[in-house]
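So, here's a batch of structures to check.
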Structure 1
Amino acid sequence: MNRTERSTARERLAGLDGIRGLAALFVVLHHCRLTSFPGFPYDTGPGWLSWLLYGHFAVVLFIVLSGFSLAVSPARSGWRVGGLRRFAARRAWRILPPYWGALAFSLAVAWTLVPQPGEGAPTLRSVVLYGLLLQDIAGSPSPNGAFWSIAVEAQLYLVFPIMILMLRRLGAMALLGIVTALVAMIGLLSPAVPAVAALMRLTPQFAVLFALGAVAAGVVTRPERSARPWPAVLAVAAAVPVVVLVVVNGSVWTIEHFFWIDLAVGPAAGLTLVAVATRRPAGLVRMLDAAPIRALGRFSYSLYLTHAPIVVVLSTLVVAPRIGPGLPGFLVTAAVAVPASLLFAWLFAAVLELPFQRHRSWSALRTAAKGRLSRWTGRSDVEAPADARPPVSVRPPAGDEAHRP
């Protein structure tokens, strides 16, 4: 292992990939449930499956995790982003190739097989809005039920450098206080002011969650706190009231109040990431960092992007005509759609996600492709350009990761 590889290994925070992977798998099961039990947001299935109604909370976790992961590197560098142009280029390089590939796949499925539930066939307007990541600003038939959060996250990238500047100049509490106050004002005024209500399309509460994640990343600069169990204890304490509120009030009330519930979930999510980043509790971190779960996390972005059309096609065209809705339909849909989604996402990531993580420029990507082609064809005359450095790790440092929704 060379010096760069050792540095990357030290920077990788154990457990974060596992959280990504399990959250993405939860969203897949959530969509299996939605296609099997009609009536959402009403809970028309068995009570023991009620937890699968809340796939939205996995996206909440993704947003907090995204803010955390992006802020790790600035936190280690005195809360400096390292150049706006460089940051924007790296974010685009990371998220756009898989997203646009998944958009093409989703459009093809919706046009040739079956559109998303409750949506018509995508239109040219859909192509433009979703291609430009503007689907949360204006409406159009959706080609993929999971894409809504990608636009939100992309827009949060635009304010991330401002958040980091505020962290450096004003401190964590000032950042959280200012962002929370602005977002809470939107929530309070939206029922009475139409212009403010229009801002709710942007899911403004996610700005608070993103800021919470960024603030939580500061823990990487204080390794002396790694032996303290308080983050895990506080995470549980913060989560219990929210869980009780959801259970007592039910799915319809909870979904109608996602704005405020999301804000309440945020501290528990942030504290959970602090606990995992400091390897507490150790048993949970070992489980999250087990090879299969960690591997799932490595292509979790592709899984999130591509699973919805697969679930809908298998449920609508294969399972429903033979079994129908209800518990049997859900069990069969999950048994078929989960492995199919995992396999497709793994192959998809091998082509449109992982290469863009390993190689940070078109020249490096072309060189790697030529090298692989030469190995396949038995040729050895392909030379790398002098300025192309070979990759040293499948994963980028933890501070350069996206979510994933």
Structure 2
Amino acid sequence: MKSIISYTINTLALFIGISCSSQTKNSTEILVNPKLKWSERMAISETIRFPDPTLLDFQKKPRWSYTNGVVLDAMYKVYEQTNNQNIYNYIYDFANRMIDKDGVIQTYKFKNYNLDMIRTGDVTIDLYEKTKENRFKIAIDTLDKQLAEQPTTSEGGYWHKQIYPYQIWLDGAYMAEPFHAKYAAIFETDNKAKKSFDKIVLQFDLIEKYNRDSKTGLYYHGWDESKEQAWANKETGLSQHFWSRAMGWYGMAIVDVLDYLPNEHPGRQKLINYLNNYAEAIVKVQDKSGTWYQVLDLGDKKGNYLEATGSSMFVYTLAKGVNKGYLPKKYLKNAKKGYEGILKEFIKVDKNGIVNLEKCCSVAGLGGNPYRDGSFDYYVNEPIRANDPKGTGPFIKASLELNR
């Protein structure tokens, strides 16, 4: 492993034109060029932090996971802008090792019907479009097939996972819908594509129907149709709080799906309306620092904290929404204020030039074992760490949208 790390660091440093004086023990090796944009600096920093792309998210063994996909998807957009071949090679290395010659995805279990596993399909589509390697097409066809067979609520809303029956989580919108929209736009035609787009819009319609709070415009993390979960309100089926990252996933899902939803589709204007209502709600709870709290509407409550992953997602959503013309230009001010807040509150650059994103909630969910009850105390007491991929990926995307 040491040789891999050394090779990767030195290769990256040489690529960006900065020498590594590894022979001088006391010298400081500037590994990431500070003159690059933040988007590329963070992408390069991730490749140095995790020389093995299959171990993104601090893993000990290779795995196919949404967290890899979140970062690699963002990296691919950096590659498209910069043509940094090292970044492309890093992305390709992940897919090359995780998808075998027959198109079988390593560690992926189809029958788990886990929406999280769909997320890495986005960047796999990009790789297939570039390389035309049939194994990549087989893999993305498998993920599309999972969505076709995914268990649903009585109205057609995807269960988040097989082990979370009758539950719609905001997270799931980002895990599945941008991939599904991209797949439909590229590989499907006519009536089949329309059915896919109809199904995609339905997922957002159901979240608007059940997860959105009419008073604040904010969205609850989860909804349980069965109302059997201990975290679910027995009357509404809703979880208790507005969790920052859950709403971040949802906003990113809307703006990314709109990249592919046809102009003539009747659901397109609905999603734009949803996005405008969403933007109005999140800027109302934006902190004076420009960032957002872990539990969005309870900034004054003891234990709550400004959190990096959700903040990065909100900045990306607002900036892209304005850039694409979905949102009024006034929201660009909020996006820029949020970005400056992220740089001040969360970004730290070490002596080697490696960019770090601090104050990331490492994980949060509902139910499971040990049981996650969705309480305020639960959300604010989950572990906090630096460089969680659920933050670094959105930070890269936010940086790209703001040309930073």
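A short reminder: the numbers here are calculations on the coordinates, not readings from a lab. Remember, predicted model here, so these are calculated numbers, not experimental data. Cβ atoms are built from the backbone, for glycine too; each structure is taken alone.
Once mean count of other Cβ atoms within 10 Å over residues 30-37 is calculated for all of 1, 2, which comes out largest?
Top value of mean count of other Cβ atoms within 10 Å over residues 30-37 goes to structure 1.
Going by FRET efficiency 1/(1 + (r/R0)^6) of positions 262 and 374 (r between Cβ atoms, R0 = 30 Å, to 0.05), which of structures 1, 2 comes out largest?
Comparing 1, 2, the top value of FRET efficiency 1/(1 + (r/R0)^6) of positions 262 and 374 (r between Cβ atoms, R0 = 30 Å, to 0.05) belongs to 2.
For which of 1, 2 does P(r) over Cα pairs in 20 Å bins from 0, in percent, calculated from the coordinates, equal 28, 60, 12, 0?
2
Among 1, 2, considering only FRET efficiency 1/(1 + (r/R0)^6) of positions 54 and 134 (r between Cβ atoms, R0 = 30 Å, to 0.05), which has the greatest calculated value?
Of structures 1, 2, the maximum of FRET efficiency 1/(1 + (r/R0)^6) of positions 54 and 134 (r between Cβ atoms, R0 = 30 Å, to 0.05) occurs in 2.
Where is relative contact order in percent (Cα under 8 Å, 6 or more apart) largest, in which of 1, 2?
1
Given a computed value of -16500 for helix-only ellipticity at 222 nm (-39500 (n - 2.57) for each DSSP H run of 4 or more, over all residues; to 500), which structure among 1, 2 does it belong to?
Among 1, 2, the structure yielding -16500 for helix-only ellipticity at 222 nm (-39500 (n - 2.57) for each DSSP H run of 4 or more, over all residues; to 500) is 2.
Of the structures labelled 1, 2, one was used to calculate log10 I(q)/I(0) by the Debye sum over Cα atoms at q = 0.14, 0.21 Å⁻¹, for residues 142-285 alone, giving -0.80, -1.39. Name it.
1
If distance in nm of label points 7 Å out along Cα→Cβ at positions 86 and 190 comes out at 3.7 when worked out from the coordinates, which of 1, 2 was used? Please report the intermediate quantities before stating the final value.
Values: 1: 3.7; 2: 4.9.
That value comes from structure 1.
Can you say which of 1, 2 returns 2.6 when distance in nm of label points 7 Å out along Cα→Cβ at positions 182 and 318 is computed?
2
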